[in-house]
Structure I
Amino acid sequence: MKTRDALSSVLRAAVEYEFLSKNPLESVQLPTDKRGRKTKAWITPAQFTALLELMPEPYATMVYVIVWTGLRVSELAGLRWRSLHNESITVGQRYYRGDWSCTKTPGSAATIAVDSEVIERIHRLKTLTVDVRAGRAVRHFKLVKSAEPDDLVFQSVWRGRPLNDANVLKRFIKPAARRLGCNVNWRSLRTSCATWMVQAGADPKSVQGQMRHSRISTTMDICAQLVPEGQRQAVRQLRAFVERSVPNVPLVFQ
């Protein structure tokens, strides 16, 4: 589907510039996907709390921020101190494995609501140091080398450069997740934010705004894998109705 959409976008441009008279993909019907809906991975609040306890700083705070804000890891890596406000974060660019660029979509460049405790935890990094063993010696490094407005929030321990998200995932997040018996990656952490909001009763449109999904269908994919509380209540009411109508009805078969 994504390949078709990308190719269709290119062909629409060709029509616009009169290289083609018609977009040939407009009449293409894709075959039905027989694989079924794929469940989007996410972690529970209990797993999240346990995961943080097994990770050192600043990596624990990186996980904390993504789950509580829904930021993409590239946006987290490109976060600067001037982007932090009392109860919000402004997303303006991203950094992904050596490459600086604009956000994934125009709508991703936005200011999102953030709990004040998230901001406080980020600022706490300025006060922390980490011990790194070099042979027999132990060196002490500040987690935040400089906190000027244009400096990065999350800096490499050694030289304060942008962090490599693949290394953080491999060296710290996945080993901690394995100890908990679960599989965690950056995407599942971001999905957890949306999943928790849906479970808390937030409407899909608000979740879409927080996650900055370009399509509501992306948000609905997350909503669709969760059973709404109203539906659970309806099932409980059904059970109560049957029990009132037929006392001692065996609902569990031996």
Structure II
Amino acid sequence: MAQQRRSVSLEAEKVCVIGIWHLGAVTSACLADLGYTVVGVDRDSQRVEALNRGVAPLREPGLDELIGKGLAAGRLRYATSLAEPLRGTTYVIIAFDTPVDERDEVDLSDILATASEMAPLLQSGVTVIVSSQVPVRTCERIADVIRRSSPSLAFGIACPPENLRLGQAIERFKRPDMLVIGADSPVTLEKVEQLLSVIPAPRATSGLRTAEMTKHAINAYLATAISLGNELANLCVFAGADE
């Protein structure tokens, strides 16, 4: 009986995920599968049409099936405009797969434009979660954009950096090694921890800038590990040792 009451409570929490490519598709499908009512928003009408038929925008094992399961359960759907999905929303997740140009500079235009557009539509007390990989201090920039558009809005902003892997994204989302949660206040932190309470993983909490930096540190570590592995393999070949 306790589990049933918890499920009803989860469905009452409305989550809006904005930006549906790899990160957004996995996030929306997984949260719906974990019990939340989720609306994903993307400007690409053909992509949204396909998603509402259960077709993910890219190949990821199990993702089509998970989206289809959420659609069939009535806990997941996709839309092209923000107005209706943001009505009554408790959590807004910014999940753009952030583009990088040839100089390795991040293009934040979609994220900042979305923050400005959604600000007048947000309800007081909403929690804005930035899952996209962004430069340090971007969450503060997003918060400033929202405040300029809606000075009287009460909201919190948080950054739980994602660590999904192509081919293992669903498993990594549902069972991560650790969740890092950066937040602008203890109240926001508590709300994000409540949202992610359905995910069994150790928690580490921090401020926004530390959480943003954590994602870059993880990427740098993985890149270094891969480079080192390649160099050791080359040395093995040169020395006649087993790789």
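The value 15.5 for mean projected area of the Cα convex hull in nm² was derived from one model only; which of I, II is it?
II
Check the numbers for distance in nm of label points 7 Å out along Cα→Cβ at positions 124 and 172 across I, II and tell me which is largest.
Numbers: I: 1.4; II: 4.0.
Structure II comes out on top.
When FRET efficiency 1/(1 + (r/R0)^6) of positions 20 and 156 (r between Cβ atoms, R0 = 35 Å, to 0.05) is calculated, the result is 0.90; to which of the structures I, II does this value belong?
Working through the options, I get structure II.
Looking at structures I, II, which one was helix-only ellipticity at 222 nm (-39500 (n - 2.57) for each DSSP H run of 4 or more, over all residues; to 500) calculated from, given that it came out as -12500?
Checking each candidate, the match is I.
For relative contact order in percent (Cα under 8 Å, 6 or more apart), find whichever of I, II sits highest and give me its label.
That would be structure I.
Where a number appears in this text, it was derived from the coordinates with a stated rule and is not lab data. Model, not experiment: these values are computed from the prediction. Cβ atoms are built from the backbone, for glycine too; each structure is taken alone.
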